[in-house]
Structure 1
Amino acid sequence: MKISYNWIKKYLSINNLISIEKISNFLTDIGLPVRSIKKTLIENHVEDYILDIEITPNRSDAMSHYGIARDLYAVLTFRGYKKVHLSKPIIHYKKDILFDKEKHCFQIFIEEKKKCIRYSGLVISKIKIDISPRWLNFRLKSVGIKPINNIIDVTNFVMHELGQPIHVFDLDQIEGNKIIIKNAKNHTIFESIDNVTRKLNKKDLMIYDTIKPLSIAGMINSKNSNINIKTKNIFLGSAYFDPIIIRSIGRRHLIKTDAKFRFERGVDPDQTVYALQRTAVLIKKITNCKICSDIIDIYSHPIFPFKIKLRYKKIKEILGQSISNKKIKKILFLLEIVVIFECDKYLLVLVPNYRIDVQREIDLIEEILRIYGVNKIKISDNNIRISPLPNFFHKTKEKIQKVISKKLVYYGFQEIINHSMNNKSKFSCLFNSFLNRKEIDIMNPINKFYNSMRTNLLFGMIDCIKYNQNRRNVDTKFFEIGKIYFQKNKKFLEKTFLSISVSENEKEKSFITDVKNSSFFYLKGIIEQIFQLSGISNYSQILSTHPFLENSISIQYKEKNIVILGKIKKEYFSISKKIEIFYAEIDWEYFISIIQKKKVIYVPCSKYPTSKRDLSVLIDKTISFEKVYRIIKEKEKGIIKKIKIYDLYEGINFPKSKKSYTFSFFFESNKKTLTDVFIHEVMKEIEIFLKNKLGATIREENKLI
């Protein structure tokens, strides 16, 4: 958004006391970053500066010159600039405007009162469409607006001055001297001034006369209602629409106008009449027209200022230090936030309607910090503490389950829910004997297929996968968090597990295609991402056995199994030979207990660069990555921050008993920049160590990346 420095000075009365550089710095301090400053010349060779400001969507109050000036006034006054005064253009409407003796009879009706909260309008007659005066042309050109004619230019000027869009219609094209705000009828054809024909539906909020649509919610006019060189009489409208409605309509019809840009972010509902008066006064001065109606203002459901309780204790808790009560109240006063009650512990305040982004106590604290100055908040060693694990602030089971489920959904998994009862079978007996579990029989089953409580999540997962495969949905990713039930040592027990599966067609692998058993590593990567999110590290993995999984591994934490992972044996479940299914099961209760005990200690990021090296080795098939990882970590000098498998290969050109690993090593120090010579020496030591310990063969030289 482009802002004129001279234009802002009109409202602040700062003359040349504050340089453009300081204004730029102050704007950045209060959260309105200045992207660029351009020096320019306007009328009579007067210098001006144009600031390109980046404004977040929630700060609709700052999308005007007066809005920027209002924010600058607050920060400049608070920081000691005593000669700064904020002045809004003063309008003596009844004094400045001489009404025509014959007032025009005009009516406004709002049918959709929840969508159009407020609508104000007036009629002006005997205007003359012409070019705008030089001052208005220059002012608009300075902020990138192309002048059109004196009427449209005034409405654009007011919109950029106050942030309130003003729409103007040719009065002689309005049938019945009525404005009606209502929804369109389905299949209504609307030809707009941008030469686009739009098909409306009953969700579209429109401005109508008694017969036809005039505008899509004040965002864009129809061809027939817009003013032209022959226009003699006009109707001015100023409105507050529900921002959500405007946003949906604008998106549906691909409307991109300045009015839509402001309406969808929320304008000030208390400013519609003032902006209308300001527009009428300017048009009167420029065209010597006649105002032939009173302002009609329909505001059936007024929006009242938001009431918030602001606690002094909460401010200190959030900011980490105290700010005097006097300074807090001064900041609120400068931001036009009214204190209606105060005591030793808190303030009760009313937030002006133009600050739609301030609706919570934390929003108020952010405003105080913004004006007070982030740089004034001192950070000491006492502020750095052991804090709860990010994403699990409450550390309840429900909170953790919600976070993990969302993460899996983000990765493309779908949650399933299976019956907690199943049918006894020889497979379930095999499974239960392997895990030393005894099934719990149901005394009065609803049918023969549900005669016992389930002792695992695997069989339900397989049934769900087969159900989808029978309907040609082969590539699936499922997860389930559920309970199992069994007897052990004459006790009835129930435990919760998280089961995750990935199934795919062998010929058309959908996840990673370059590596054999790619889905195994994909699923293992998902488990590792969950662990990383949960703050679980220093886990290990070992080869394991499972009656229904081949090439399975167990991931252990503190020498206790937390995850079982492997490829499902197809022969037990009548699964097509073309389908591969990989399955992982997490001991959910153990997983939760680890997180609830976990604490995270803040460690500053290293200011020195990270270097990467790759190493390819040929080793025996029986040697796992976990073993290689442990051996390397024993030898390295605390400078290897991460080790990743870059590639795994078995097959052609290699002995059947061998496999090839390519590792990526990430080197980083907290004390100094690591030189290439030093890293090269460490890599040589690792190579020698792998040769001696594992009989590894180094396949190629380290690569610098």
Structure 2
Amino acid sequence: MINIYDNYIEKKYDNELLRIDAWGKDSFRVRSFADRKFHDNNFALLDREENSKNKIEVLNQSGEEITIRNGKIKAVIDHRDRITFYDNEGKILLREYIRLRAVKHDDGAEDVGTVEFTKDFNSTLKLKSREFKANYGGAFETTTRFESDPNEKIFGMGQYQHEFLNLKNTKLELAQRNSQMSIPFYMSSLNYGFLWNNPGIGEVTFAKNITEWYMKSTKSIDYWITTGDNLKEISKNYADVTGKVPLMPKKLLGLWQSKLRYRTPEEVLEVVKEYDEKGIQLSTIAIDYFHWPKQGEYRFDNDFWPEPEKLISELKEKYDVEPIISIWPTVQSDAENYNDYLEGGYLINVNRGVRLTMLIQGTTVFLDTTNPEAREYVWNRIKDNYKKIGIDYYWVDVAEPGYAVYDFDNYRYDSGQALETANLYPNGFLKMVYDGMNEKDHSVVTLVRGAWAGAQKYGALGWSGDIDSSFEAFNNQVNTGLNVGIAGLPWWTTDIGGFHGGNPKDPEFRELIIRWFQYSVFSPILRMHGDRLPHSAPLSNSGGGSMPTGAPNEIWSFGKEVEEILVKYLHVREKIKDYIYKLMEEAHKDGLPLMRTLFYEFPDDKKAWEVENTYLFGEDMLVAPIMNYQHRERDVYLPGDQVWVNIYTNTEYEGGRTYKVEAPLQEIPVFIKKSSVHKFKELLKFVNESFN
């Protein structure tokens, strides 16, 4: 039985309720409920009111089969109860899987795919495209299957620490971990975008023969699919239904200075004064973890930060530097206000054993950020102890949350079992800061170590997490950052030089700092951070003073040669700041990433779909990072029917070809479209005077 309404249809058969909504421009949302029990949770999607103008157009209906359209996308439910999605020209975008199909190629060979179907195979597999298995807890283990085109390319899905740009033939965990941000939205070379709108723990397999989304425990299958004339339209459609980033303040586009960790106001001011004397305007300086006496108190430790309001005032008024304060979602059992958390029910619970979720500085548990009352309680403390003294920007660390053991089946949130809702956790913390700071004259920007779909609307600035300080780790970051942008999170950054380790006196690490810094200049946010070696002794035996600090991590900490190169690139950053701000305006208005794959701007260039570790910064600038020790040249493919200009030599190159480009230590290959050279006159003048 199929019921048709203005903006959705419902089909009921046996124990399933299937619902397809027109949800946004050229898009459908598909939900399947076992036992016909409808649950109205939007998860990553904005409320229905935002998309009420989109209507279902019924093109054809015959018995249990129906064809519907919403703008440029069409969906067909056939007699097998399978859904197939088509574009405006009738090309298949995606089809649910129930059996293999044959494709005839020009050479007469048969292969499995979804391009042009010539016949069905008889199948006794008895597989369902939407499969539910009861887990006896009111929820279900589910598997959702789609046919796979072996030649399809898949991009996005957030941050995973591997080297792959094209995610076809990978298997990804749908969970937050330190250095892993699961943002389950991808774009396909077949010209569609797909959001897995389920915040539970699971995995996706993009295999050659099948695509499978598996959930351990959920009450529904929920996904959203869109298409458009190009990938930019798909980005816009996604941002329209999940939310757009605020407008990044221009003053935050300079250098963010951080280390593990500044322990006193004197240490902070010493660094800021040194930058000021060198004529370098910092954007922010970070006051990192354990500036507090106990986790969960959300206040400065008076023993080491006796008058924080004076420090904040001096940073902002004298040096025009924004302090950014680390806040963790952890609570120590011996915190002064621990009983408040217990009385309010503000903590994550466990299904078995003792409630203990992390051990650092004491016995700690995690705040339940999915609980609105818990968010209100914590924000009131942050407001009283940080916001009221002038702190406008926050660094939400350990926001996955960073469990000591990732036994997701053992954790229980206000929003439900962690297996069903765990990916909502970082978004809850982000929402707390956003709701508290979202004022007419302030744009919320929150540095965060975890993010799920929709996090961008809360001002999420994701970063690479606690990765290794090595060229091997650096090799993973360029493609990873591109996939984060495609997944709908325009703001992303890395710890320059990586986080774990790195001795400022080591020649290889010094070169790593140079290469990583050069790359980061052409990224949304330029951020120095890391746990450098060797550590210094703690200041005391108690409170925040008991924690060590890493070696210096300022631009002058790595020797004179390194400093001279980094200073040059700081000037490069200043020369392109207006350009970056325009990209930030595009991200705010349309949801476009700042760092873009070559095919994002040049989809008709077949070679552009194969190029990795090279990207466009906006539409006018191409960057090819140097990611290996002692490399002094690299191959660079310049896409499209364009002429490209090398910013160091002013040499012109025809697009559509690969060139071997020199890259001495003070240079990484950067090219500008010849047609856009007029936008970069100051940059080119500076480079010509300073690098040659």
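Of structures 1, 2, the largest value of distance in nm of label points 7 Å out along Cα→Cβ at positions 184 and 624 belongs to 1.
Computing mean count of other Cβ atoms within 10 Å over residues 144-151 across structures 1, 2 gives 20.1 for structure 2.
Work out the source of 2.4 here, i.e. which of 1, 2 gives that when distance in nm of label points 7 Å out along Cα→Cβ at positions 176 and 280 is computed. Going through each structure in turn, the value belongs to 1. Here Cα extents along the principal axes in Å, for residues 248-519 alone was calculated and came to 95, 53, 49; which of the structures 1, 2 was it taken from? So the calculation was done on 1.
Kindly point out which one of 1, 2 the value -6500 was derived from, the read-out being helix-only ellipticity at 222 nm (-39500 (n - 2.57) for each DSSP H run of 4 or more, over all residues; to 500). That value comes from structure 2. Matching task: 23.8 is the computed value of mean count of other Cβ atoms within 10 Å over residues 24-31. Pick the structure from 1, 2. Derived from 2, not from the others. Assign the value 160, calculated as volume of the Cα convex hull per residue in Å³, to the correct structure from 1, 2. It traces back to 2. Hey, distance in nm of label points 7 Å out along Cα→Cβ at positions 168 and 344 derived from one of 1, 2 reads 6.1; which structure? The correct label is 1. Source structure of the calculated read-out (distance in nm of label points 7 Å out along Cα→Cβ at positions 232 and 288, 1.8) within 1, 2: 1. Computed over structures 1, 2, Kirkwood radius over Cα pairs in Å, for residues 360-567 alone reaches its largest value in 1.
Read-outs: derived from the displayed coordinates by stated rules, not from any lab. These figures come from a predicted structure and were not determined experimentally. Cβ atoms are built from the backbone, for glycine too; each structure is taken alone.
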